[in-house]
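Structures are listed in the sections that come next.
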Structure P
Amino acid sequence: MSSTLYVLSAPSGCGKTTIARAILQNHPEFLFSVSATTRPKRSGEVDGKDYYFLTREDFEQRIVRGELVEWEEIYGNYYGTLKSEVERALTQGVSMLFDIDVKGALSLRRAFPNTTVLIFIAPPSIETLRERLVNRNTEDEETLKRRLERVAMELAMQNEFDYVVINDDLQRAIQEVETIISKTIKK
């Protein structure tokens with residue numbers, strides 16, 4: 001049995017987490033890669049399910065020990081993927097779904113070039129993206145500004161992905177990702 005690492009990546013507010021949840025519901029056989037972060041827990045998030053919430057010191061020690069496949073400091077917090085998460089899927093011969101940032105996706109591809117499928121979730125427009133971020137009420141004005149400043153860099157990298165799905169209609173975007181997964185499973 002072979003493993004495929006499916007990576008969903010997008011600027012904040014493009015719906016990648018919502019799409020990831022739908023894919024996992026449709027594919028209970030997939031493992032979900034839980035990222036590590038130093039950012040504070042949001043309401044309703046569970047340690048070990050949504051993220052591994054680490055202290056800054058613990059995260060930095062893991063970087064030094066080489067325990068992360070990819071990591072980055074974004075908006076003053078660290079985010080990354082523990083090697084143990086990826087090894088868990090590869091050892092079990094199970095496919096894994098990732099919900100990570102654009103640079104992390106490209107790092108994962110470099111580390112596992114033959115098993116990684118990169119899917120970029122794009123917003124229909126910058127205006128729509130800004131609206132989504134404002135409406136979800138999770139960021140203050142400064143954080144919102146920083147997230148929007150990063151969008152241009154993230155959108156510029158979408159050409160390095162295997163697939164680009166525009167999330168202008170959530171159900172259609174989920175179906176497009178399902179189609180991509182079906183195609184790659186059949187290969």
Structure Q
Amino acid sequence: MTVAHSHPYVPLEKFLEMEPEPGTWLEWCAGLVYAMSGGSPEHSRLCVKLSSLFLSRLGQDCTIFDSKVDIWVEAAQFYGQADVSVVCGAIHSHTVKKNGKVLGEAITNPQIIVEVLSPSTAARDRGEKFEAYKQALSLKEYVLVSQDEQRVEVRRRDERGWSVDVAGPGDVLRIHGHDISVDSIYSASSP
């Protein structure tokens with residue numbers, strides 16, 4: 001569940017000092033704090049499956065992160081998490097300090113971001129979060145994975161802008177130059 005948690009403006013440093021309620025995590029966008037609830041077992045399984053598929057296909061130059069890593073998009077003033085994110089090459093980060101103490105550190109150059117859609121987060125993942133993420137010039141692919149049906153959407157940036165590919169059962173997607181079958185994402189077996 002996504003709920004705007006704050007009004008009025010909360011500075012980023014104050015946000016990073018906040019303690020979320022058990023079973024939730026917090027995201028910050030231009031001064032508003034959003035409380036996000038934990039995912040279902042299927043949500044978690046799909047996140048692990050995608051991470052595993054990426055590990056086996058993307059190569060040693062790419063680092064795969066789970067939802068515990070923060071992402072900072074300066075242009076959007078967004079500080080939050082994705083279900084899976086990938087950086088290929090050098091990892092760039094942004095550190096927020098107060099009085100010499102590190103409050104938070106976030107990656108700033110994800111090339112792939114994956115969100116597993118939940119009924120309570122799908123609209124925000126497709127809208128506000130995508131608008132924030134696409135302001136990260138490093139981002140090349142934004143992958144939306146349904147947990148209710150075998151449906152994967154890849155929003156891809158090229159020199160002309162953003163395009164969308166949607167795939168279902170039996171289809172193959174191209175992510176970061178590698179073919180990944182939709183069936184392999186949803187199967188219970190190892191990649």
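Just so you know, all these numbers are worked out from the coordinates, no wet-lab data involved. All values reported here derive from a predicted model rather than from experimental measurement. Cβ atoms are built from the backbone, for glycine too; each structure is taken alone.
Annotations for the structure displayed:
- Among P, Q, structure where FRET efficiency 1/(1 + (r/R0)^6) of positions 56 and 88 (r between Cβ atoms, R0 = 25 Å, to 0.05) as derived comes to 0.95: Q
- Which of P, Q yields -13500 [helix-only ellipticity at 222 nm (-39500 (n - 2.57) for each DSSP H run of 4 or more, over all residues; to 500), calculated]: P
- Computed 0.45 for FRET efficiency 1/(1 + (r/R0)^6) of positions 16 and 176 (r between Cβ atoms, R0 = 30 Å, to 0.05) - originating structure among P, Q: Q
- Mean count of other Cβ atoms within 10 Å over residues 112-119 from the coordinates reads 17.1; which among P, Q: P
- When relative contact order in percent (Cα under 8 Å, 6 or more apart) is computed for each of P, Q, the largest belongs to: P
- Highest-scoring label, criterion being mean count of other Cβ atoms within 10 Å over residues 40-47, among P, Q: Q
- Entry that produces 15.9, 47 once Rg and Dmax of the Cα atoms in Å is calculated, selected from P, Q: P
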